[in-house]
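Each structure below is given as structure tokens.
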Structure 1
Amino acid sequence: MKIADNTIQAVSTYVKQQLSPIMDDAEIRVTYRLMMGHYFGFSATDMALKRDHRFTESELVKIIHCVKRLLKHEPFAQIIGETEFYGLKFYVNQHTLIPRPETEELVEWVLIDWRKQTPTILEIGTGSGCIPIALKRNLSKSSITSYDVSKEALEVASKNAELNQVTVNFQEIDILTAVLDENQKWDIIVSNPPYIAKQEMESMHQNVVDYEPHLALFVSDEDPLVFYRKIAEIGLRHLAKDGAIYVEINQYLSQQTVELFQTFGYSNVELRQDINGNDRMIKAVI
């Protein structure tokens, strides 16, 4: 299908008709708004007021090219190479997860608890760096160390730290095998680790399975809580007095994850739901 003409109305109709087989109406509206904003700098108000605007041929080519990639289930954030998280811009590519709104809620929980303090923070599994960078922007005097096993992800995270003008100590470490300095203590350990069992893959969206790094997504069906067990162990050795662990979790394993921390001796384990009503976050205090 071709775009009927170069008007905003024709472009809007084209995008909706092309994407309707793979997206619902709400997702199409969001995608269209993001597309217009990224490529042409249009706000929602602009699109309402500039109904007589006409796109150039080269601008139409951009729209068609973007739609073709979306139809292959490529995430929009990867197509344009950036996304927003906690009001900040982040570069993303195939080596990092695309930051999600649920993780913003995890960051918010940490900030509510620690906003008036200057904590030392360890973040495990940094990916794009969205968690430590958002924390550092809001806890500017805090000291943050972030681990990831992926060199490519750490390169993206470092670029994002520079983009957002913060300093984070990024380190290439496999947390499952690393031996940490026994003298090192942190007030906060925060993580959004891999937690999706491979058996769940068939029920997931194609844009996630095909385009986001499996290393950051999946764990074995036999031991889906492997990262939480390691995080709990690290907390026992490396949490400072009155410190806390904050983790994002698999909603289908919420009770098992709560029980894991309790088994390790954490006396106060709080489970919270995300904005969609799914069990999503845990705070654990020794």
Structure 2
Amino acid sequence: MGEEKLLRLKTLKELKSIGLYPRKNIKGQHFLVDSYFLQKIIDTASLSQEDRIFEIGAGTGNLTFELGKSGADVIALENDINLLSILTEKFRDFSNVKIVSGDFKKINLAELLRTENSADWKVVSNLPYYLTNYIILALLEKKEFFKSIVLTVQLEVGERLTSLPGKKSYGSITLFARYHSIVEIIEIIPPEVFLPRPEVYSAIIKITPNRIPPVYVKDEKVFFELIRAAFNMRRKTIRNAWLRSPLIKYTEAQIDEILNSTGIDSKRRGETLSLEEFAEVANCLCGCNDNT
């Protein structure tokens, strides 16, 4: 019997033992049961015994097991009490793997990952699909903790994170990720290597947080408010979107003046503006405030 089939049967048995299968959707989690893709994740993360690894949504521990074998110190977070029973038993003899019960949305990330040198963590996770965007944004907001972030996500999410201006997949999360990091799609994963099988393709992505953003921004709050306002009304022109948005506190005259001075056509939509163009507008608006 092949290694992949054995892993699938083992995972299926574990899920059945705690009553979580054959439910189609286990809180949005799909467990990777293919040794090739598990190893691809490990290889992408470039692990060593000196690394500290944070895994979100450990599930039945298939990825956790590979992380533990690397010799790195692992904190594996899981919120499901039934899955925690599997994890606790499976890793009781792993001195380098710590299983933590908790909800990612409620934990104090800074406290959990506090070390002498905080900027030495690697995140390696097969994310619960329903929390993907939230987790990525939260990790990038705390990017000072992380050397790298290797995730399995829906392919659609990977495409949004790496999209370009003018594409349908281009949005505020694209720009947020681009400001804070470099994102790469490493490999596409077919649905059949998960249990239960999702309805979409997935992807392994690597996010490398930056220490210095690729564009200079005077006020990040203004910068991201402009981006959110533009994409909250993405079918409107940037001028109309910014004038109608409760996020934007600038006058019509200020917005017109800035668009004119930057040479950006007021009839363009937000989905056509690059990171650099949003930064230019934001910095000019901050300059307006400085001069008032």
Structure 3
Amino acid sequence: MVYLPSEYREVPPVDLLSWLFDNTGVDVEKDILIDAANHQSRLNSRQTISLIHKLIAGFRAVGLKPGDCVLVHAFNHILYPILYFGFIGSGGIFVGSNPSYKVTELSHLMSIAQPKYAIIEAGLLTKISTALEASISAEQIFVFDPNAGQTIQKELKCWTSLLQYGEQDWIRFNEEAIAKSTIAVLQSTSGTTGLPKVAATSHYALVAAGVAMQCSKPKPYAVSQLISLPLFHSFGASFVQNSAFQSGEPTYVMRRFNAEIFTSLVDRFNVTEIAVVPTIVASIIN
């Protein structure tokens, strides 16, 4: 017996950001990304688009060229997707790395991705300085310090320095061949054994994944989701970077998974949707 889909959907042949933010019908003032640890810290579509435009202008000003790869080494934060969108919108290629990587693992990832720029969480710099020094010059490293509590080395710049160059629109296209051939992300795959692995993923593939996640019928309740999955990974990204703004669903973002905190947040915020992997399920049950 052959089982066929109940419906087929067309994949718009556009760039990812246009699909996420143009003509979605989502209220631009509705909060979409919310910091689970500080729910007063939140972003709506209007704020997000403005930050993306500023980051695009900043990266172009410092010399980012289409096809250049940018590495982000940080834990989850509601600003993480802004970095993701900003690099892709500039024409660059985003690659996220696991904050728990050892120097050998990060060095391997950098040898694959060949990043021209890097944004590193302030508290992680010392641990990976050896890997960075071998691949990227200091002027191409920006420090991600969302809580403004870390001392930044004199020779390094804060990522917010990229927001001082005005605003520019993202790259746009509406042609299937371009959408399929333009790489947006080097996505971390399962990587449970051996050294880090990435998959080159096009704008078309990201939009197709987002389309596949859409519900054909509206849910009979107000949807909100809690994400503790790492945003550098393809699975976590699919729920936040590649779909949340298109669907308009409020998304609470945890810095990292903690079973006790996770379950309390589900109750506190009346969360209706969660994304989990087997280890998270086992941790909650136990």
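Read-outs throughout are calculated quantities, based only on the coordinates presented, and are distinct from any laboratory measurement. None of the values given here were measured: they were computed from a predicted structure.
Where does the value 53, 42, 38 come from, among 1, 2, 3, when Cα extents along the principal axes in Å, for residues 141-252 alone is the thing being computed? Display every interim value, and only then the final one.
Numbers: 1: 42, 34, 23; 2: 53, 32, 21; 3: 53, 42, 38.
It was calculated from structure 3.
Figure out for me which of the structures 1, 2, 3 the number 43, 23, 15 belongs to, where Cα extents along the principal axes in Å, for residues 109-172 alone was derived from the coordinates.
Details: 1: 34, 21, 17; 2: 43, 23, 15; 3: 35, 32, 18.
So the calculation was done on 2.
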